[in-house]
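None of the figures in this text is laboratory data; all of them are computed from the coordinates on show. Here the structure is a predicted model, which is why all the values come from computation and not from measurement. Cβ atoms are built from the backbone, for glycine too; each structure is taken alone.
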Structure 1
Amino acid sequence: MTKPIETWLTDMDGVLVHEEKAIPGAADFIARLRETNRKFLVLTNNSIFTPRDLCARLRVAGIDVPESAIWTSALATAKFLSEQRPEGTAYVIGEAGMTTALHNVGYIMTSQEPDYVVLGETRTYSFEAITRAIQLIENGARFIATNPDATGPSPSGSLPATGSVAALITKATGVAPYFVGKPNPLMMRSALNQIEAHSETTVMIGDRMDTDVLSGLESGLRTILVLTGSTAASEVERFPFRPTHVFDSIADVTPLIQA
């Protein structure tokens, strides 16, 4: 017998918002979760922003998500590193979301013999910084990346993202990174631990089969694919795995939240 859904994890871009605009039904979905006192987290592979930044961004779009209910790949990466090597050192390519998360777990940022090179998302990848990362990895630094997404969206088209830059560094060094974010189930498990949830009573909502649905599936969660983002209905059958449910949008998911 299938257990009731107690906890909800949802992707952000393509599920709740598109660019800076709310997807119809997103505000009502979050409001319903809060009204029924359901535990939930909004997940994102984007490591540029802090939860406070994202909270403000969602509020501008009319979606009221508490800062504490946002879980980023930067937070998951910082948690992972603090467990692997407490109070270590890192050379970081990234922005405030990544550096703040590492500072908050006691990490020191340095370009001199760091324990890790940490590659995150940034809007201004520096050739000088990438070169330094390559040299540090050649000298023995461990290589971590927040997520494998090769591109990100922009109004004018695709932008190179963490996965693309990671591939460049790997080509130069012969060292592949350990990716923490989706589709690594580690991202899901860290999110579940954050809100003390159990996989058997949790559902993951996403717009991408290759990250959201895959990581949910591999973590033992039920999964919902919404068709307002990266994956079209015609593409679902191409994958060797299936989501538990497919809905047109987040508005169709809200009735599943029980009082």
Structure 2
Amino acid sequence: MSLQKDKKLNSLHDLLPEGVAVPSQWLLEQGYSRQLVRKYVQGNWLAPLGRGVYARPQSAVNWQGLVLGMQLFAKLPFHLGGVSSLNIQGYSHYLPLGGEQYIWLWGRSRVPAWVEAVSLSEQLQFKTVQLFDDKASHVGMSCVPSAVRDLSITVSSPERAIMEVLYGVDDEHNFNHAVELFEGLTTLRPRVVNELLQHCQSVKVKRLFLWMMGRFSYSWTKRVNTEQVALGSGKRMVVKGGKLNHKYLITIPSSFDD
């Protein structure tokens, strides 16, 4: 098959960047029938990555290429969040030499089978918890350049990402890691922090955030309106066997001063 003579194939190469995974449904919506897709696979013009998912051949697809396929082509409502978002934005100084083992994605949709069919060296971890109410569904979201051509990935801003990190704190090890991450957040935006705290649906996250905010006392913390943050009632066990912080009624590791 001659590439010059196949206008649809030329068009497909314009539509589909190298290194990006797309589902068969997207190909169908662009006018590429299942029969034509099979023809392209047989001619080595498309490479199957798993059942129902394809990419251009001779181009490796990493986790960023899969996430771009989810966000830009399949229009799935997932964003890079938590520590993965902080890592890609340069806020983590403790990234393992071999890179991240887990890539954290947040969203409220079902994960389609074609995403799980792609084999990666990293493992995608999906959080489908609604940490913020609907009024803040798009607060603290941004786009950062990816390693795939000129495409951008939708990620949590540092303000939102650190709250996603705090949601997963449940032992002394990840408590300490969260403190280390928070220590590097010297320039958070008070307006975004205020809005996220007011619409956050996790009492644990809000109490932890305020505790850490008081620990570091950066200039931005003076403009956070803590009086408008609903902190609920009763105690919350964050770290099992920890000591109780009497101001926020959370258990923290005994190695930290109250």
When distance in nm of label points 7 Å out along Cα→Cβ at positions 182 and 238 is compared over structures 1, 2, which one is greatest? 1
Relative contact order in percent (Cα under 8 Å, 6 or more apart) derived as 21 - corresponding label from 1, 2: 1
Once distance in nm of label points 7 Å out along Cα→Cβ at positions 166 and 230 is calculated for all of 1, 2, which comes out largest? 2
Re percent of Cα pairs over 15 Å apart, for residues 38-117 alone: value 56 computed from one entry in 1, 2; matching entry is structure 1
If volume of the Cα convex hull per residue in Å³ is computed to be 137, which of 1, 2 is the source? 2
